[in-house]
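In the part that follows, the structures are each spelled out as structure tokens.
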Structure 1
Amino acid sequence: MHYRVLLGLLLCLPGVLWASQCSLLIVGDSLSSGYGLAANEGWVDQLGMRLKKTAPAWQVVNASVSGDTTQNGLQRLPSALQRQRPQGVLIELGGNDALRGTPPAEIRRNLETMIRQAKQAGAWVLLFEPPVLPNYGKAYGEAVARLYREVAREQRVTLVPCFICDIGVDPALMQADGIHPNGRAQAKMLDAVWPHLEPKLRCTEAPSKP
């Protein structure tokens, strides 16, 4: 009872800001950067709007760059973690590695290092399985898909199954290049991510003064 009274008094104090924000840092490539889309049309933008309604303590920081590989993400992540101090990190990288035929062992090392860095910074991780085009054959594609499952299991992080693989077979949901989803696909992409993300949205930030 005393706790509730104290909480009520604090909420009335003009110098106290409650709760601010817990943040999601999204480190991805063109699938998350909004490539070829109108402003605020991408699935990350739609995620931000959904959070305002369903989990207003959370905000999205989109650090995705079109064309990025896991190596690029590895280079950029430490400074982003230091600057943003996120509670959650979403790693959506690997599709461009696969387009270049990057050895699976190299992709694995990069992902494992990124996950360790995020955990050391106090963040939980969602790892996105990338789409893999058949350029380098079935065996290569299977090896890439397998390494994501193994890394997620070994590092004890949540794996988001390929969130555009079903979309990519529908021309009505793809841009003219046949690689990037169009605006109509973005809500479907978010819906594929949401069941894996929503259970983690527990913001524990303490109140702070401005």
Structure 2
Amino acid sequence: MRTLVALLAAALLLGACGGSKPSLDKLERNAVVLAFGDSLTFGTGAAKDESYPAVLERDTGLQVVNAGVPGEISADGLARLPEALEEAQPKLLILCHGGNDFLRKMDDATAAGNIRAMIQLARSRGVPVVLLGTPKPGLPPSVPKFYGDIAREMRVPYEDAVLRDVLLDNAFKSDMVHPNGKGYARIAAAIEKLLKKAGAI
């Protein structure tokens, strides 16, 4: 009997730890969402109204604040995030960072630590987070494993493929590291799908 009880307890523990996908509270239709990152969030390579935050806002009715800063490394993003959260007062943070760390051949562990700290900072203020994996330049470009590790560890809804897929297709990019308008539309659609899957919209 003791063995059966122990097995049931272990099964329940495993289910609690990883048996379900990360979920989000449902957002009101006009809720403020902070899209935070670098040039991929800013929309470099496309018109201002073609950035993924602009497209996501039009498609969902959410108020998506574009807080992308081209060229920013993750350490500078971490330093900037408190003010951005204070100013926007968002109900959700979409985090897309790390690309410039990779372009400058900086240490992956540092980028991972900064991204983890950004998630912790947002959560400490009651703001849930959605994470986008940013690919490293290469042939082909690949998303570092640490993004998925962080998403699993912190139970964050995570989109791991769309940025890589866009940057592998010349029809969807404006240069080697930036999407064009069609590419940003694909990114917005993937994020919208993730938000629906997580229960946010």
Practice task
Out of 1, 2, choose the structure whose coordinates give semi-axes √(5λ) of the Cα gyration tensor in Å equal to 34, 20, 14 when calculated.
Solution key: 1
Problem - distance in nm of label points 7 Å out along Cα→Cβ at positions 159 and 175 derived as 2.8 - corresponding label from 1, 2 - result: 1
Handout entry: Answer label among 1, 2 for the case where distance in nm of label points 7 Å out along Cα→Cβ at positions 39 and 111, calculated from the coordinates, equals 3.6
Key = 1
Practice task
Using FRET efficiency 1/(1 + (r/R0)^6) of positions 103 and 191 (r between Cβ atoms, R0 = 30 Å, to 0.05), single out the structure from 1, 2 with the greatest value.
Solution key: 2
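The numbers here are math on the coordinates, done by the rules we state, and not lab data. The structure presented is a predicted model; accordingly, all values stated were derived computationally and were not measured. Cβ atoms are built from the backbone, for glycine too; each structure is taken alone.
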